[in-house]
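Got some structures for you, see below.
No lab work stands behind these numbers, since they all come straight from the coordinates. This is a predicted model, so every value here is computed, not measured. Cβ atoms are built from the backbone, for glycine too; each structure is taken alone.
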Structure P
Amino acid sequence: MSSQKWISETNAIGITSKSGRYGGGTYAHSDIAFKFAAWISAEFELYLVTEFKRLKIEEQKALGCSAKRELSKINYHIHTDAVKHNLIPAKLTPQQISIVYASEADVLNMALFGITAGQWRAANPGLKGNIRDYATINELICLSNMENINAVLINEKIPQSERLQKLNQIAIQQMRVLQEVENRKYLK
């Protein structure tokens with residue numbers, strides 16, 4: 001009896017069979033495949049379970065990195081739009097414009113981390129990326145909030161030195177709250 005005939009006569013759920021030279025074959029749902037592997041050999045089942053766990057751990061690591069990247073981008077466009085519309089004069093070269101953006105990014109870096117991107121790079125020559133790539137989730141949450149707040153302050157035409165002081169106070173307060181929330185989780 002062919003696999004296609006058996007599938008149709010037994011109304012097999014989770015198993016399909018296709019004819020053809022390149023796309024043909026009999027396929028089963030992963031749960032069925034795992035059970036079949038367990039039936040064939042305990043060693044094979046152990047190998048599959050171990051490999052599956054390893055892949056899930058790798059997937060979680062990748063999701064964590066992805067989540068951190070997305071979190072760091074949340075209010076980026078709001079911040080850069082405020083810089084573009086309020087701080088960049090009409091006649092600047094592209095290099096001068098990038099300096100304005102970098103200066104505003106360093107306002108946030110100084111307020112939260114206490115150092116500029118350049119200072120961080122000089123202190124960490126062996127690390128790739130930038131200070132934000134090594135930030136904790138709490139720091140990225142705070143940074144995202146500060147991008148939004150700085151955009152509001154820029155739109156209100158508040159000078160950079162005043163914004164830096166306000167943002168530093170906000171960063172200190174938010175990091176304290178976020179740390180307290182994290183500590184409460186560990187107590188449960």
Structure Q
Amino acid sequence: MALKADIILDRDGVINLDSDAYVKSADEWIAIDSSIQAIAQLHQAGHRVFVATNQSGIGRGFFSLKTLEAMHQKMLGLVNDAGGLISDIAYCPHTPDDHCVCRKPKAGLLEALAARNNITLSQAIVIGDSLRDLQAADLVAAKAFLVLTGKGQKTQQQNPTLPYPIFETLHDATAHILN
């Protein structure tokens with residue numbers, strides 16, 4: 001049996017509703033309809049699912065690491081309740097001014113997940129709603145999918161010739177992966 005591709009998801013705008021004012025609490029963390037079910041379907045079909053997320057709200061002082069952990073516990077609980085599993089989460093707490101190695105569009109988050117979880121990035125699928133998600137995937141030769149939730153429509157409008165498969169939602173991308 002062929003190995004199932006590992007799936008690495010951006011968080012805000014892919015799994016949950018995004019906010020230009022940042023998602024700053026577990027109460028503000030609201031799942032996009034069908035994203036939780038999509039993650040469960042991927043897991044049940046034998047894919048490992050991971051999350052790689054820029055969280056500069058920490059570096060900007062908008063919320064604490066404890067609050068981020070509460071958001072992630074809410075997300076993990078919803079996914080588990082739906083019969084799914086997120087195997088690991090990597091996040092970058094830095095602002096763009098920090099010039100870190102982890103903040104997407106750099107590949108540090110993807111490389112950290114790969115190192116911790118034995119992911120072959122060139123065989124993984126990265127699903128995001130912003131150009132920086134896709135650029136990070138390109139750096140590690142992963143396959144990249146754009147979803148039009150979150151910042152996805154704006155990303156598509158600003159980059160009309162993107163060479164990536166484009167899906168309305170994570171659920172639609174999941175249906176494509178599973179077929």
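Quick check on the output: 3.1 is distance in nm of label points 7 Å out along Cα→Cβ at positions 10 and 50, derived from one of P, Q. Which one produced it? Working through the options, I get structure P. When FRET efficiency 1/(1 + (r/R0)^6) of positions 58 and 90 (r between Cβ atoms, R0 = 25 Å, to 0.05) is calculated for each of structures P, Q, structure Q comes out greatest.
Among the shown structures P, Q, from which was the value 25 of relative contact order in percent (Cα under 8 Å, 6 or more apart) calculated? Attributed to the structure labelled Q.
Given a value of -24500 for helix-only ellipticity at 222 nm (-39500 (n - 2.57) for each DSSP H run of 4 or more, over all residues; to 500), point me to the structure among P, Q it was derived from.
On the way: P: -24500; Q: -10500.
Working through the options, I get structure P.
A value of 0.93 for Rg/Rh (Cα atoms, Kirkwood Rh), calculated from one of P, Q, originates in structure Q.
Structures compared: P, Q; top value of Cα Rg over 2.2 N^0.38 Å, for residues 26-105 alone, i.e. the largest, recorded for P.
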